[in-house]
1. Once distance in nm of label points 7 Å out along Cα→Cβ at positions 79 and 143 is calculated for every structure in I, II, which label goes with the largest value?
2. Given a value of 0.8 for distance in nm of label points 7 Å out along Cα→Cβ at positions 31 and 71, calculated from one of I, II, which structure does it belong to?
3. Out of I, II, choose the structure whose coordinates give Cα Rg over 2.2 N^0.38 Å, for residues 47-110 alone equal to 1.50 when calculated.
4. log10 I(q)/I(0) by the Debye sum over Cα atoms at q = 0.08, 0.12, 0.13, 0.16 Å⁻¹ computed as -0.33, -0.67, -0.76, -1.03: which structure among I, II?
5. With helix-only ellipticity at 222 nm (-39500 (n - 2.57) for each DSSP H run of 4 or more, over all residues; to 500) coming out at -12500, pick the structure among I, II it was computed from.
6. Taking 14.2 as the value of mean count of other Cβ atoms within 10 Å over residues 15-22 derived from one of the structures shown (I, II), identify that structure.
7. Taking relative contact order in percent (Cα under 8 Å, 6 or more apart) as the quantity of interest, name the structure among I, II where it is greatest.
8. Give the label, chosen from I, II, of the structure having the highest value of distance in nm of label points 7 Å out along Cα→Cβ at positions 103 and 167.
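Where a number appears in this text, it was derived from the coordinates with a stated rule and is not lab data. Predicted, not measured: the structure shown is a model, and the values here were computed from it. Cβ atoms are built from the backbone, for glycine too; each structure is taken alone.
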Structure I
Amino acid sequence: MRDSSHQLSQKVGSTIHQPIEKIVADLLAAVGEDPARHGLRETPQRVARMYAELFSGVGMDPRDAIDAIFDEESTDPVLLRDVTFYSMCEHHLLPFFGSARVAYIPNGRIAGISKLSRALEVACRRPQVQERLTGQFADAVHSALSPIGVAVELEAEHLCMAMRGVQKPGARVITTAVRGDFASGDWNRDSLLALLRRDA
């Protein structure tokens with residue numbers, strides 16, 4: 001999969017811009033604003049373009065992003081950490097964002113490292129919940145590489161909790177997903193999680 005998120009949003013945008021623009025204009029009017037005033041006149045178009053980008057992963061399979069795979073006999077662990085991500089909570093359509101870590105034990109194949117980040121991005125660009133996102137990312141890596149094991153951890157702040165409702169800015173949600181049977185070798189679920197959470 002070679003399309004950037006911008007290219008994907010352009011493809012999606014041509015079909016969704018007009019209905020989103022109308023919805024945003026109606027929303028502004030419903031809260032007592034004038035959609036025709038100078039500062040808001042182009043807001044529906046801007047919001048439509050934004051949603052086309054933020055939801056460009058809808059209907060896409062994150063594992064397809066892992067399209068650079070190489071034969072490699074090493075079974076030494078691979079750890080990618082501090083990957084910034086942004087997604088949209090499907091309950092309130094407000095962002096949640098944070099940092100991701102992924103570790104896997106190769107089983108004859110390794111991925112181009114940037115493709116792991118790309119798979120996460122595809123999974124992020126849709127209405128999401130953090131728990132599902134964590135599992136989808138782990139499933140994508142496991143399906144694409146068939147590793148001995150893979151572990152994913154996401155840590156994120158949710159604006160639906162920070163700026164509304166209980167209003168607790170700075171609170172972080174941590175979710176973890178582990179895939180693999182760990183039937184042989186020196187690694188098991190606990191040791192892979194320990195590697196994932198190890199400080200630099």
Structure II
Amino acid sequence: MKKRIRGIIVWDFDGVLFDIERFRKNAERIFEKHGVPSAVFQAVILRIRKDGGQFSVARAIRIMRSLGVSVKERAIRKTLHNHLAITRYFAAPIDIFLRRLRNLGFMHIILSLGASSYQHKKIRVGCGKKFIRHFIKISTTKKPKFIYLKKLARKYPHTIIFFIDDTKKNLELVKEYVPEIVTIHYSIILGTSLKNLEKKILSHVKK
């Protein structure tokens with residue numbers, strides 16, 4: 001007998017499932033190890049934030065080169081890849097939480113903002129196969145997230161869809177353009193309670 005789908009949960013990745021702040025700090029050390037001064041890395045991060053974008057290795061290196069900084073790209077990428085393979089940036093309670101919701105009949109999707117190749121590699125290498133199994137799909141986009149979510153809502157018109165993100169602007173746009181989707185603000189950095197998150201999700205679903 002086919003299991004009833006109780007809902008679809010679309011998760012942002014950086015800052016929600018993945019501790020992006022800790023990763024940036026470690027990335028800074030790796031860049032510094034390969035000759036990029038910490039002050040330069042910090043200047044790049046400030047510029048990315050000012051532009052309203054997401055941190056990525058390609059973007060950081062591009063900005064550094066525009067500033068005339070010599071960057072050993074191949075060596076940096078190799079070190080970062082090896083680092084991601086042995087360092088976990090998601091907390092164990094998240095893994096348990098995702099499994100619990102799956103057992104309750106929810107489907108999980110990752111929707112991450114950024115360059116496809118970089119984000120997919122970071123997700124798959126940085127999280128591992130066991131964690132990835134929780135998700136029926138991993139999607140990346142450079143467009144506003146509500147565009148993807150609008151298509152998803154059309155595909156599943158009779159299924160409740162949740163969108164969980166740590167950026168209020170993303171949530172506000174979804175509320176405006178896809179009001180049928182339930183938006184929830186959650187941040188791994190702020191230490192939001194998973195118990196409260198579960199209560200919010202289940203309060204919208206019929207038993």
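1. II
2. For distance in nm of label points 7 Å out along Cα→Cβ at positions 31 and 71, the value 0.8 is produced by structure II.
3. Corresponding structure: I.
4. The read-out comes from structure I.
5. It traces back to I.
6. I
7. II
8. I
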